[in-house]
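Each structure below appears as structure tokens.
Please treat every number below as a calculation from the coordinates, not as lab data. As the structure is a prediction and not an experimental result, all values here were calculated from the model. Cβ atoms are built from the backbone, for glycine too; each structure is taken alone.
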Structure 1
Amino acid sequence: MRSGKEVFSVRFDVMDIDSHKSFWENLPERPDAVFCAVGYLGDQKCAEADFSEIHRIVLTNYLGVISLLNLAAREFESYRKGLIIGISSVAGERGRQSNYFYGSAKAGFTAYLSGLRNRLYPASVHVLTVKPGFVMTSMTQQMELPRLLTAQPDEVAKDILQAVKKGKDVIYTKWFWRYIMWIICMIPERFFKKLKL
């Protein structure tokens, strides 16, 4: 290992909320940083007809992650140090017919991270919200993504590392998604509702 640190893996089920407290308390070593990269895009059409799919989307992208991060936040707050990185999504910026269940869960997660940052700032705990656009991952491998707008995982990782070093609160990755989403959010609702997005 480049850092000389011992690395170990522990199984974690984001959907099994009842197991989260024991998972955290029984970690072989307490972390001083938590990086939350959990995502389930789900099937929008299936969710429109089947609430169990909505439940899975919301449980995975919102309830499950805040369950774990609450445990980390309480401990970091008591130590008065720590780092929490949450991967949200630009999909949470505005609801679109193609993925509004996923988008609404990510919007909730973004708001949660904002509130958490506000709460933990006096305790010197850094909370970073990451809002990726398209990223080439296993979640998107079946999708035809626009090449110029799509990031590779290592690009996102470099952006996150730089953001942590600079003490940033919120980043978009790739950087231009900030401006793409600003334009999308500025479209008046009376026009936006007619678009196929």
Structure 2
Amino acid sequence: MSLARELLSEVKAVDTAVYAAVAAAETPGLDRGMSALSRAADHGKLWFGAAGALALLGGGRGRAAARRGLVSLGIASAVANLVAKPLTTRRRPERQELEELAARQVPMPRTSSFPSGHSASAFGFATGAGAAWPAASAPLRALATVVGYSRVHTGVHYPADVLVGAFLGVSAAELAGRLLD
């Protein structure tokens, strides 16, 4: 086996093991919150709400942050969902349908697991908006991180899907910044 294949196999083993550890953890205090957050981020709803709050409460800087965040989200979402997902065939995680884990799960999407579109959108918006208004950067990135984790916690993504989605989001925000400047 080539070195690249061996390394890829080991990364996949770690990815699967981390997912399994999260899935096996009993976290009733987190389950409902992670499920609700994951659903709130569906179709960018959370980020459109954040953009509205930034625009309404942040004056000129808030409006600039909202605009840059939404452009970044649009690029990230398009690349993740319209380009990357159709090119990959990674299956979604197998979820144990245990009764005690039902509170944490969200409906299983039908698209490829790789990359996470939620994470791409989250990090695209957070990075783009944060670049325009640095004071908003840390809270938005923290929220994006929790959204990414929620996708693993709810059983619809492996950690590597989320990491690559985050990378796509940050990259999209860089591109959006260049286009808007």
Structure 3
Amino acid sequence: MAYFSHETAVIDDGCSIGEGTKIWHFSHIMSDCTIGDRCNIGQNVVVSPGVKLGNNVKIQNNVSLYTGVECEDDVFLGPSMVFTNVTNPRSGVNRRDQYSKTIVRKGASIGANATIVCGHDIGEYAFIGAGAVVTKTVLPFALVVGNPARQIGWMSEFGHRLEFDENGKATCPESQQEYSLEKGLVSRIK
């Protein structure tokens, strides 16, 4: 077996799990989902049918990834954060054919107890603060907090707040990577 699963984990037939992935206590990996290499799936996590996880995705305890969610490489999902997949759920109305898609792009981090309302993508290296409620698409490198979530700044690939000068340039204090802010969008220069 190329991956590790705790004896209490339930792994249904028909899912694909990459090499070096670890699946911990009481997690349920459902059929037809795809999990990349070197992922770490914490305790009490549910990965629903059709969910796609890239490589090196870190999922902390008590997270449910519902059908319609896709996480690209290097995504971090904090403890007890929440995804939804139907915009107007009702117990008495079956809306399984109306699941909305949510894509979490490469390198994004979602803080503990945050909620991502379905149909709103999270941009590359975006940083969603703990407890935030995301009700619209989040730009790459954006830092968003609050309920409803609002953007209050920008983050580097290493997870540091970027302070842009009058020329729209910033440097990550840890990596020394340089960034540019032009027309309301951040990109890495080098």
Computing helix-only ellipticity at 222 nm (-39500 (n - 2.57) for each DSSP H run of 4 or more, over all residues; to 500) for each of 1, 2, 3, the value -13000 comes from structure 1
Once relative contact order in percent (Cα under 8 Å, 6 or more apart) is calculated for all of 1, 2, 3, which comes out largest?
2
Computed 3.4 for distance in nm of label points 7 Å out along Cα→Cβ at positions 117 and 173 - originating structure among 1, 2, 3:
3
